[in-house]
Structure 1
Amino acid sequence: MKAAWYDVRETDPFEVTQRVFAIGGAAEAPIVGRLQAIWSASRDAVLESFPKPPGLPKKQAAYLDFVDGIYQSDAYHSLSIEGYRVSPELVERVMSGAWDPAHHEADRQSRDALAARGYWQAFQKVKGTVSKVLAGENP
């Protein structure tokens, strides 16, 4: 992002900070200050509406099994929303490892299969990170 001249900074909207708004010569668009003011005025009411955080699941293996169990449905719906034409069978082939672009021309040329494969790979990375967090590692 820095190479594209973007200065990305992570902020936590729930963190209480003191805001100083510059008058004249502000580097931000006026809407930024307006949104920050609205958030400052609404912050307490929003926090009161939120439920308490559930914390980490006590049965970590069962939680990861649950995540695996909803993958096929999640992948099908997510990829469909993004405009890919996938079927539960295609998602299953990719998930089971039956997807083989080295030996099947249709798998090599199908943009939908490639999207399903990318979704599977991203899912595995996220699941790996969740497993580390459940094991107590720093997120």
Structure 2
Amino acid sequence: MNPFLRNGLAIIIGIFIGALINFGIILISGTIIPLPEGVDTSNMESIKSAMSLYEPKHFLFPFLAHALGTFFGGAITTKIAVSAQTKVALVVGIVFLYGGFSMVMQLPSPLWFNLLDLIVAYIPMAWLGAKLVHKLDSRN
């Protein structure tokens, strides 16, 4: 397969798998750390109106979802890509960063969470995912 096409496919698969991981973690988060009473996570207005009731513990799983989704998306992309693997993984990180920035614009989350999320959960996690794959591959 053409390397350009394979790298493009790697990005698409990495984004898809990363998004599934992100969604899965968000889906189970409320059963592990219950949200404030009356919050409907399927309704953005409900989340916005209840944001003042959120405690720091309520931000743990969103951060993990963003970080782990990007980490594994970057790792999978690196494994599939045939050239410029770390750069291709960082494309996945940039796509997820865009999504994170979009959420920051939509939800009135605390500044500390927004900064932590945008600075740590995307580009560094895609890079770490790529580095882990390189390290594991070099052992074989």
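Values for this structure:
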quantity: Which of 1, 2 leads on mean count of other Cβ atoms within 10 Å over residues 72-79, largest value; calculated: 2
quantity: Structure with the greatest value (metric FRET efficiency 1/(1 + (r/R0)^6) of positions 8 and 40 (r between Cβ atoms, R0 = 30 Å, to 0.05), set 1, 2); calculated: 1
quantity: Cα extents along the principal axes in Å from the coordinates reads 64, 41, 26; which among 1, 2; calculated: 1
quantity: Entry that produces -19000 once helix-only ellipticity at 222 nm (-39500 (n - 2.57) for each DSSP H run of 4 or more, over all residues; to 500) is calculated, selected from 1, 2; calculated: 1
quantity: Structure responsible for 16, with relative contact order in percent (Cα under 8 Å, 6 or more apart) calculated and labels 1, 2 on offer; calculated: 1
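Readers should treat all values here as calculations from the given coordinates under stated rules, not as data from a laboratory. Note that the structure is a prediction, hence the values are computed from the model and not measured. Cβ atoms are built from the backbone, for glycine too; each structure is taken alone.
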